[in-house]
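Quick heads-up: structures coming right below.
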Structure I
């Protein structure tokens, strides 16, 4: 049987200031360069089954095989990010996995009583869902639909980290 989803490939952090956080990761921890997706437009996004006008920016880099994702929410719309910030402040919020069988993976978790707390679709049409697996802070699981465009983007970002000379911390995507 083929696995429903990849091993954990992403560690994501809710941050107060995305540029400051990217500089810390790059200059202190040697992770970079970060690729910034500023004020991401979504096709649709739901938090606890209700539409939510979330305004976020994301910066992504790799440390070897692990993707580091920094997330800054710019508004107070209901979301997993504002919920996390209210409960815990800033820090590691979720782990990410990719799947080529998005609906099968959702069904797998639903059979175990685990449902999405937040889910949506990007403008190009990629599905994602954050599952209620957060028994402790940072334990939420994000299912990322492994479509061709997102996997190509992840591959490009990962390859750029292998030859990164440390000079550019943050690049626009």
Structure II
């Protein structure tokens, strides 16, 4: 690949952004799915791949929107069924943010779990019940992450097929 060619450079930069976005789903430092979709948007706007680039953008947009909707709806419904209130998730999120800055690398998930556990312990007054609710919340967050990762990989596959077909 000759990086002095504008189209090759565009494809390389977009591929790198999609890769970073996909990793960003698992390592929550960058907005993963948005970055992956944004790379496809940039490619569609500046590529000379013909009308197919708009089809690729349309399909990638559909995949990203469907993934985002499922990411919030499916785990949220499971949390409501298990009885974990939103306040516990907010407490987990806030302590997760603090943990991110206090303990590098592992502070975010540790703070999240500890925040939910403490909120549920205050609410339920029993460690066993609080841990069960915390485990439901952790599984829901894992499911949400898995859904978003699947959507980001779907966007990547659609883009790769579009680049190859162009």
Structure III
């Protein structure tokens, strides 16, 4: 997110962008759960290759939400959009490694005026996400040139964080 946004400080905490700060203020600041901001997770430690050390892989999500028992409920990564060119391939690999190691998918969120869009990239099916007709920047519906059918985006829309991610994924 720091590639596009300007760093913002709110109550002594630095956020990577105004969108990230707004998401925190609107959905996480006053929630009933414990929220960790920019908590670092080691996904793969350094390892030797041909007598030299290869660096490990870490992932720092924007927000991690924990319940009262310390179980992770949500792992949020705030982006400006859900398209593949806004979520870089390196981030997608980190999302998959995190899900593999912690058995919890990363939820990519895009804050809007009254709600937020959420998508979990990396799954082989979109059936867990609601289907929405895709519109271009001028508000015109995008149509598949071959089939003549509308093009759909797959994501869910929420007004708060009180949803169970396990209901969507099915475990």
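Matching task: 2.2 is the computed value of distance in nm of label points 7 Å out along Cα→Cβ at positions 102 and 134. Pick the structure from I, II, III.
Going label by label, the one that fits is I.
Output the label of whichever structure in I, II, III has the greatest value of volume of the Cα convex hull per residue in Å³, for residues 86-157 alone.
III
A value of 27 was computed for relative contact order in percent (Cα under 8 Å, 6 or more apart); which of I, II, III is the source structure?
Source structure: II.
Which structure, out of I, II, III, was semi-axes √(5λ) of the Cα gyration tensor in Å, for residues 14-77 alone calculated from, if the result is 25, 12, 9? Don't jump to the answer; show the numbers that get you there.
On the way: I: 25, 12, 9; II: 23, 16, 6; III: 31, 15, 6.
The read-out was computed on structure I.
For Cα Rg over 2.2 N^0.38 Å, which of the structures I, II, III scores highest?
Of structures I, II, III, the maximum of Cα Rg over 2.2 N^0.38 Å occurs in II.
From I, II, III, which structure was Rg and Dmax of the Cα atoms in Å, for residues 38-125 alone = 14.8, 54 calculated on?
Answer for the origin of the read-out: III.
One of I, II, III was used to compute helix-only ellipticity at 222 nm (-39500 (n - 2.57) for each DSSP H run of 4 or more, over all residues; to 500), and the result was -30000. Which label is that?
It must be structure II, since only it matches.
Quick check for you: by distance in nm of label points 7 Å out along Cα→Cβ at positions 22 and 46, which of I, II, III is greatest?
Going through I, II, III one by one, distance in nm of label points 7 Å out along Cα→Cβ at positions 22 and 46 is largest in III.
As an exercise: distance in nm of label points 7 Å out along Cα→Cβ at positions 118 and 150, calculated from one structure in I, II, III, equals 2.3. Which structure is it?
III
We did not get these values from a lab; they are worked out from the coordinates using the rules stated. Being a predicted model, the structure only gives us computed values, none of them experimental. Cβ atoms are built from the backbone, for glycine too; each structure is taken alone.
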